1. Of the structures I, II, report the one carrying the highest value of mean projected area of the Cα convex hull in nm², for residues 72-127 alone.
2. Looking at structures I, II, which one was helix-only ellipticity at 222 nm (-39500 (n - 2.57) for each DSSP H run of 4 or more, over all residues; to 500) calculated from, given that it came out as -18500?
3. Work out the source of 145 here, i.e. which of I, II gives that when volume of the Cα convex hull per residue in Å³ is computed.
4. Relative contact order in percent (Cα under 8 Å, 6 or more apart) computed as 15: which structure among I, II?
5. Can you say which of I, II returns 18.4 when mean count of other Cβ atoms within 10 Å over residues 24-31 is computed?
6. With Cα extents along the principal axes in Å, for residues 120-175 alone coming out at 33, 21, 21, pick the structure among I, II it was computed from.
Structure I
Amino acid sequence: MKNLLPGIWQWSWFSEEKQLDFNGLFLTVGEHKILIDPPPMTGEASSVILRNGPVDYIIVTNRDHAREAAKYQGEFRCQLQVPEADAGQMDLMPTKTFKDGELLTGGIWVIQLKDQKSPGESALFIQQGKGVLIVGDALIGKPAGSVSMLPADKYADVAKAQEGLRRLLKYNFDSLLVGDGTSILTGAKQAVEQLLQPAS
């Protein structure tokens, strides 16, 4: 369990299949305690969470990041929030669905991204420090220190998906916390700009 930024911890579960870390985030914002895209927890992660808890919200960024959300929703008896556009394709019982431009508990803004792998793919933006952006499958932290998109076969149209990601550059962020791969704590916006610059 790493304390990445003030009030933000990350734990990881290594996926043999994808050869990538699947990351979950634990946020403490004011009196709110929030889990994002939770993979299986290590003993260390659950003890940090229990020490700082109780958890009152779980947020899932897209239909493929439900992970252990149902299990922890039952365990912590907390609210579960998922993207409205993906809710029908998820085996979850959300207490709330969210859509683009919504402000969630804890000052978390929803940025729904067009033409991604799933219709509800959402990034989350927090105006903390120099700005923190949290993504599910929109960007993968690989190789470490840079970002990439998912394999081309995951999209209906790669060029449109790339165009959809450009919207992220309208936000000021220095840290990018990824659901898969390695998060970037400083200089993250430049890494995203590099990925999205048009081929010359």
Structure II
Amino acid sequence: MGTARDLMIVAMDAATSREVTQGDLSLGLAGAELIDLLGGEVVTLDGDRIVSRLAPPLDDPLLDRAATALVRDKPYEPIEDWLWRRGRGLAQEYSTVLEEEGLVARPRGSWLPFRGSTWPAPVESPARQRARHRRATDEPVLAVLAAAVGVRDEVPEDLPEPDDAPQAVLAAVVDAVTELGAVRRRRAIEDEAFSNVWRAP
């Protein structure tokens, strides 16, 4: 549990040296939440579909919101659909909650490269220490998520593979981030072509 929070914290830590887009990070956070829900036995996977279970309220309000957002009726929701639906605006939601909890603070006059938005930075806390430890020790799930959203470079080749269910989620996150990147490139090409038409004599 806590994978989504840890991903957000390491992303904010890395934001001073890397450009991490909100869209990529939001998809990664949605995947991290799903992995946490799997770990807490709140959900299981039936192929690529998310099957929810009855569970008491969770200690983490963000994860509790994720559990509340689950589709509980058959044929259930594919992992990919969950990532896009739950991930919409999720990075901003995490930023807001972590700031309210005092785990991050917004430095004055500091612009972090999240697509031109001012984002808070983590403060020293047990939460930050845990996230940094997981990153420093190349914990497999966090390492793959961090690489997928651009927080770090490729993961080590000898990194142990996660269990099947988390591995399925991680693969879906990588695919979704790749798809989002392709959409961005296509839009950039179309915008450039449109601009060239108007600049032509």
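1. On the way: I: 4.3; II: 5.7.
Result for mean projected area of the Cα convex hull in nm², for residues 72-127 alone over I, II: largest is II.
2. On the way: I: -5000; II: -18500.
Structure II accounts for this read-out.
3. Numbers: I: 114; II: 145.
Label of the originating structure: II.
4. Details: I: 15; II: 30.
Of the options listed, only I reproduces it.
5. It was calculated from structure I.
6. On the way: I: 36, 23, 16; II: 33, 21, 21.
This value belongs to structure II.
No lab work stands behind these numbers, since they all come straight from the coordinates. Here the structure is a predicted model, which means the values were calculated and not measured. Cβ atoms are built from the backbone, for glycine too; each structure is taken alone.
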